[in-house]
Structure I
Amino acid sequence: MVTGTFRRLLRGSSITSSVSAVGSTAAGAPAESELSLEAGESADEPLNVCLLSYRSNPYSGGQGVYVKYLSRALTELGHSVDVISGKPYPDLDNDVGLIRLPGENVVDELDRLGQFELSYLRDPLALYEWLSALTGGFPDPYAFGRRVVDYFEDHQPDYDVVHDNQSLCHGLHTLRERGHPVVATVHHPITVDQDAALAAADDWKERLLIRRWYRFLEMQRDVVQDLPHVLTVSESARRHTVADFGADPDAIRVVHNGIDTDLFEPRDRPRDRPRVMTTVSADVPLKGARYLLEAFADVRGDVDAELVVVGEFDDGGDCDRLVSELGIGDAIETHSEISYDRMVDLYGTADVAVVPSLYEGFGLPAGEALACGVPVVATTGGGLPEVVGDAGVLVEPEDPAALADAIRELLGDGARRRRLGERGRRRIVEEFDWERAARETVRTYHTAIETQGQGA
């Protein structure tokens, strides 16, 4: 049970979950015209940018997607970008620098006890990582911050601005104290994941393990409260960052992410029967997969449909058991560890895409499906309404009956599916663009540089 709990926490929480699409100004944040720049500077002046990303795998998590596409968009605007990353390392364009920091990454290993090496006795930070992971903790953000500070001390890099991608580590305090302008992105406070996991825990032992895992939130809360320049990816994430982390509302600016609309595009593929598609990362309560399974079983009473799942359920986990209980295993087709191109092909076979999450800071799966011209049924959890808008059907979270009704309705109305598919594609192309996101991010860079120069 302990190992299964750790796997679910790592693979399914927003530590590795998806993000994605444009920029807008948050209520209470300065409008573009109010963002001041140094005399003679413009938002287009080339900057030397350092992106910090403590976990950066672009194929299993939104943080890797974010750093890949934001670094690309920044370099296309003429800025110079280095990414300083911990393991797993990102997949970046050739003109983006990558500085690989060492690290044990023992949280990815199931046999943590067997990962011990004698060299840890000569490296206190590596020993800390191993002991923390062995006892159920998540040491990566803190350890990454320590290594970033060491790197800056050893190499004295000349960056105009340092942009942290959700590590929210104590090292950011140190960098600011040493005169580096710092900006941080909060995709959403991981307090949301913790609360959902605790609510779904079976007993006090599992709740104890969950609380141990999420101890890093104390550090993140402390750091965010003192940061003067914070980016969030949705208005919902902004509200939760203020409420859960105690952030200064005036320090936060909303810049939606972008969707790669050249990659995610409509493709029409033949299908034998109606198809519903969803993406999952693990048996994590926050993602709401169990509610979709219950809804799909309901839909199957009226429609001979199949469910295409990109990802996998944990063997013997809650969702795996639920599939057996509902008797729908023969109508589910799973695809794990597939390429993005294969994912787009699968979207081409789908009649409806469903995002049943209780909460999403942004909602990459919804944006990708809309970009592929697939009508979307999503919940109102978190930033999903900001992505879907009027291009899909929204229902309340944790309501399988409402999900079933929405899916059944769309499967039975081809004309409405076509209208929503066209509207969704148009919405993503017109509003969720990485270049616009990068330009708005650069405006925040300039503000951070100016205020740091004034000694703020």
Structure II
Amino acid sequence: MADPVTEGRTQDSAGPEGLSENVVGLAPAQLDAIQKALAESDVEQVERLVEPLHPADTADLLEALSRDERKLLLRIIGAALEAEVLTYLEPELRNAVVGDLGAKTAAQLLRQLESDDALEFFEDLDEDQRTQILSLVPRTIQRLLTEGMTFPEDSAGRLMQREVVVVPSIWTVGETIDWMRNNKKQIVSDFYDLYVVDPRYKPIGKLPLSRVLRSKRPVKISALMSEDFYPLQVALDQEDVAYRFRQYSLLSAPVVDEAGRLVGVITLDDIVHVIDQEAEEDLLKMGGVSESDVYSDFLRTARSRFSWLAVNLLTAISASLVIALFEATIQQIVALAVLMPIVASMGGNAGTQTLTVAVRAIAMKDLAGRSMRRFITKELLVGLLNGVLFAVLMGIIAWLWFGDPLLGAVIATAMVINLVIAGLFGALIPIVLERFGADPAIASSVFLTTVTDVVGFFAFLGLAGLVLL
């Protein structure tokens, strides 16, 4: 009989616990085995199954378990929990995990994290838990956490790691290497670059670690350092930070305060998290939901979605009012009621395609000056071309369906008008919203749907009233 732990996994490269090293993530069979061990209160089996898990997989395990199962698991593994697990937890679960672990154990784990990870975890806790943890950590960590919380949310100051390898320009390669070897406890475990500072602690150069190791000991640091680096202000938004990393292919970048002094460093692993977070956030916002909907109770979820649905109700009513204007026309030509959703639907879908491209281009800072005008012109032409093609197709279908060539001509003309409008407003709406400081990912779809519905219904029913009656 197959072992429930390894069932469904490849058998090559199996580790000491019989788990395949080629499988990424927490396997369903593993989760079942751990839940079974928890149900039987088999402490040794739980420890044996959880111990080899990567911290990210342990975090997935905590998220997959029920509340009672999670409490029992944390009671069993307790302080043996790897500190890195805290950084992989979804923000909505961090309060619950700290409550289950207890403030003392949580503080012990927090002390093991690097400053950026510690701050990221700390900022998601509620006020009571922050106060308890601050009272249980050393003053140096207290200072880093409280100072970090003063920086704007989603800024470079919140992202940065305070542990930076800093050297003066007058040192040699040999002195630098000796200093790093003799001060292991003061240096972050993994780093890519050394930063060269002047006596006022302002960065004047950047030096990749690989260049240091390839150079001879007598060579001066000032001769090796590059002055071509990109300091980031502590208040810079994390989206702009991510853009600079992408634009200039950075592995790390120094963070400076208002006086230009070096206060931290942001590394590529932080940016991967930001890109993932921002992309997921924009996707969820376009649907009017949030990540917390997965973990919150149904009343809170319903309340958070109510406002979005209320806005959509208003837009639907506005489209219905347009239809009501042509009530007499629809009563005389029933075919209009059958065909009018097609015009609005085609416009909505075409506009959404343009809208998606526009929102992404804005996020990637690809729309500026002439490129913006080219983009709007192109989307207008795309809307016109697709409008003509689908107008011919739908006009023929309507003609054959209802035996009226004029009806086919009406829906064809309305199709062209709505697809051109969809292309234009799909491009313009997110650009205008972004100019006024609104998030295009949140509000664009509501405005676009209203425009394509109203224009689609008005064009189709209005033309039908003029031509067919």
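What follows is calculated from the coordinates using simple rules that are stated; it is not laboratory data. Note that the coordinates shown come from a computational prediction; the quantities given were computed from them, not determined experimentally. Cβ atoms are built from the backbone, for glycine too; each structure is taken alone.
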When distance in nm of label points 7 Å out along Cα→Cβ at positions 101 and 405 is computed for each of I, II, which one produces 4.9? I
Top of I, II by Kirkwood radius over Cα pairs in Å, for residues 157-356 alone, largest first: II
Any idea which of I, II comes out highest on relative contact order in percent (Cα under 8 Å, 6 or more apart)? I
Here semi-axes √(5λ) of the Cα gyration tensor in Å was calculated and came to 36, 27, 19; which of the structures I, II was it taken from? I
Computing helix-only ellipticity at 222 nm (-39500 (n - 2.57) for each DSSP H run of 4 or more, over all residues; to 500) for each of I, II, the value -20500 comes from structure II
